[in-house]
Structure P
Amino acid sequence: MIEYQDILNSYHYELRYHPRMSNQNRAAQFAPFAALTGYEEAVKETARTTTEERILTEDELEQLNYQLQEIEKDLENNPKIKITYFEKDKRKKGGKYLEYTGEVKKIDLLKKEMIFFSNKKISIKNIIKIENIKPI
C-alpha cells in the first residue's frame, strides 16, 4: 500500500459529456439474469389455485328455474338481482365463483344467457344462486 500512496488522493479526470454511472446502474450490470425465460411465470401459474364447479341438486335447479321464470315475467320493470355464477378458468381445470349485481335487460333462451343493462352476459347454466335486490 505504501508504494501507491502518491496516487491515492490524486484527482480523477471525468468527462463533461459522459457523466459517471450511478452505483445502482453499475450494480444492475452484475445482477443475475433469468436463464430460463418464463420459468417464474410458469411456477406462479402452477401455484395458482382454482375451485371445482359444484353440481346443483334437483331442488336447487327447480328453484333457479322458478326464479328465472319470475324474472322473465317482470322484465318490463327491470328487476335488479344479485347472481352468483361459476366462471371457468381459461388455463386450468376448474375456475372461480363470482357475484354480479345488476338490472336484467333480457333473458335469451336461444343462447341460454342472461343479459344485463351493462351489457354483461352470464350463461344460465353457470348460475348457482339468484337473489332479488329490487322486488319483483
Structure Q
Amino acid sequence: MTGLTASSVRPLSFLAFDFGTRRVGVAVGNTLLGRARPLTSIAAEGQARFAAIGRLVDEWRPDALVVGVPFHPDGAEHDNTRRARRFARQLHGRFGLPVREVDERYTTTEAIAGGAADVDATSAALILDQYLREHA
C-alpha cells in the first residue's frame, strides 16, 4: 500500500500580500496551524519593494505566495485589480514560487473594524486565512 499518511505530509508555508500602490501588507502562515498572522508592511516602491520582499522570502522560505486581488462589490475588475495581478506575476517572475490569487474584497474594512495596529499586514493575514480555509 503506497499512500501519504498525516505524518509523512510536510506542512506548507505561505507569505501573503495585500498589494497597495504606497504600501504592501505582508502576513505569514502555514497549513499546520491553518492560520495566518500579520508580519509587516513594506512602504517602498519599485526595486526597493522587491528587495524587501526578497529578504522576507529568504527568511521565511515559503512554499508559495498568496496575493489579494481586489474587485468591485459586484465582482467587476478595476485598475487595482490589474495592478495586483501584475504584482502577482512579478512575484512569480522574480522568486520562481507559485503565486495564488485570492479575492480580497472587504479585507481592509474588516482590518479597520477590528482595530488593527497595522491595517495592511492585518489585511494580508485575512487574505491568507481565507486562502487556508478554502485550500488547505
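What follows draws every value from the coordinates through simple rules; no lab data is involved. Just so it is clear, the model here is predicted, and its values are computed rather than measured. Cβ atoms are built from the backbone, for glycine too; each structure is taken alone.
Below, the figures for the structure above:
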| quantity | calculated |
| --- | --- |
| Identity of the structure behind -13500 (criterion: helix-only ellipticity at 222 nm (-39500 (n - 2.57) for each DSSP H run of 4 or more, over all residues; to 500), calculated), options P, Q | Q |
| Distance in nm of label points 7 Å out along Cα→Cβ at positions 29 and 101 from the coordinates reads 5.8; which among P, Q | P |
| Entry that produces 1.49 once Cα Rg over 2.2 N^0.38 Å, for residues 37-76 alone is calculated, selected from P, Q | Q |
| Structure responsible for 12.9, with mean count of other Cβ atoms within 10 Å over residues 45-52 calculated and labels P, Q on offer | Q |
| If relative contact order in percent (Cα under 8 Å, 6 or more apart) is computed and equals 33, the structure in P, Q | Q |
| Among P, Q, structure where P(r) over Cα pairs in 5 Å bins from 0, in percent as derived comes to 2, 11, 21, 24, 20, 12, 6, 3, 2, 1, 0 | Q |
| Which of P, Q leads on FRET efficiency 1/(1 + (r/R0)^6) of positions 21 and 125 (r between Cβ atoms, R0 = 30 Å, to 0.05), largest value | Q |
| Structure from which 10.7 was derived, Kirkwood radius over Cα pairs in Å, for residues 13-52 alone, options P, Q | Q |
